[in-house]
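**Q** Listed next: structures, encoded as structure tokens.
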Structure I
């Protein structure tokens, strides 16, 4: 594994207002090929942190690097073309457009000769989308919408993909399917970072977990080991005891 991190933040301070930082000096290094989950209580700053990395929330100080390249000041659309894909929790598809139109729109950032091949490759990876490419995205089930959102993000063949609460609002069966999909994507070598409230599902696929509290990293380690620590589970994950994995951190 390369010694250069896939993604790295240094002393990152971010938030919607300069004098009210939500993310407070976070240092994070994510190895290439890692599947990292960000956990923590409500209001911990998890979503703000990944949005700042993606260029959606202002960064007030510190830095973000992608494979050793400083991308701190690069706008969100520019980070996509440089290899950082971001799937927000909401508004991650165009509901009034068809599946195929959604993919075509995402592929517009690619050179024309690559677009068709990349879309065909995604249909092979997501056969549920290929069965009815003309279907309106707004008519899809929750799981299919999430698949389309991820497919749109993967169209640039990014080395790093960040997802904010991918299981939100989904049934347990669909959550399992979505997380299986993320594990498969990670198995191809893509670095996956996700903010998640479903602790049990996230821990099952993650190689490492970070617990964010009040905009700062309070705990980190091998994902499963955090749930085995009753103090960590009770204080930071909202679980009554280490064996109760069903309750997790809420949105931030």
Structure II
């Protein structure tokens, strides 16, 4: 049987990040025939002063090679380069967690030396370990509260690691009201692309919970685990942690007839 040309026709999908942050997800859902309600559940608040970022960049550059900067998000790239300039990364090897983070580096005129195939901190750790980090200096500009697995694995392999928290992810104050309006209009599925979106969805809905008719689809197993940890029911997980994988999971998850 041939697959329908528009597999999400008649479906309405809630995307929990801004259109810019969603890496083309909104466009891909539209291309598949679906409609989209965008309710960002994450806002970024810088927490490191530009001078502090510049100082860590200089300290990393002063260390003996190899010197790595491990970027786990495009947000971290933009904040570091905005504070210290792209030239501050000259002389350091640049590692990116996935294509979006790599694209942020390229947009700033720099070229990543390593892009992890697996688009999470675990995948970045594996890629760096494969390159070899014994005796290396690694700077990780990260979000407040980010998982420590990456730093621990690199440190365990013999690297000198500096983790600098450069931003905090918070839930926009308007999120609960916008979510309820979206659900009132009908939602067939919700996409979650990080643990933060999962936690904020649960917090925003409170005791009301997420409507049972809305399937929760996660971009990867790590996000799914964090969603389950806050009491959300996960209906599908993308086989590949990418926009394409997420759209495929949405298509497979939703039944042939709209849930609404």
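**Q** Which of the displayed structures (I, II) returns the greatest value of Rg/Rh (Cα atoms, Kirkwood Rh) on calculation?
**A** Largest one: structure II.
**Q** To which of I, II does the computed value 2.6 (distance in nm of label points 7 Å out along Cα→Cβ at positions 55 and 207) belong?
**A** For distance in nm of label points 7 Å out along Cα→Cβ at positions 55 and 207, the value 2.6 is produced by structure I.
**Q** Match the computed value 27 of relative contact order in percent (Cα under 8 Å, 6 or more apart) to one of the structures I, II, and report its label.
**A** Only one of I, II returns 27 for relative contact order in percent (Cα under 8 Å, 6 or more apart), namely I.
**Q** Who wins on distance in nm of label points 7 Å out along Cα→Cβ at positions 31 and 135 among I, II, i.e. which is largest?
**A** II
**Q** Given a computed value of 13.4 for mean count of other Cβ atoms within 10 Å over residues 15-22, which structure among I, II does it belong to?
**A** Derived from I, not from the others.
Quick note: the coordinates plus some simple rules give every number you see, no bench work behind them. These numbers were taken from a predicted model, which means no experiment stands behind them. Cβ atoms are built from the backbone, for glycine too; each structure is taken alone.
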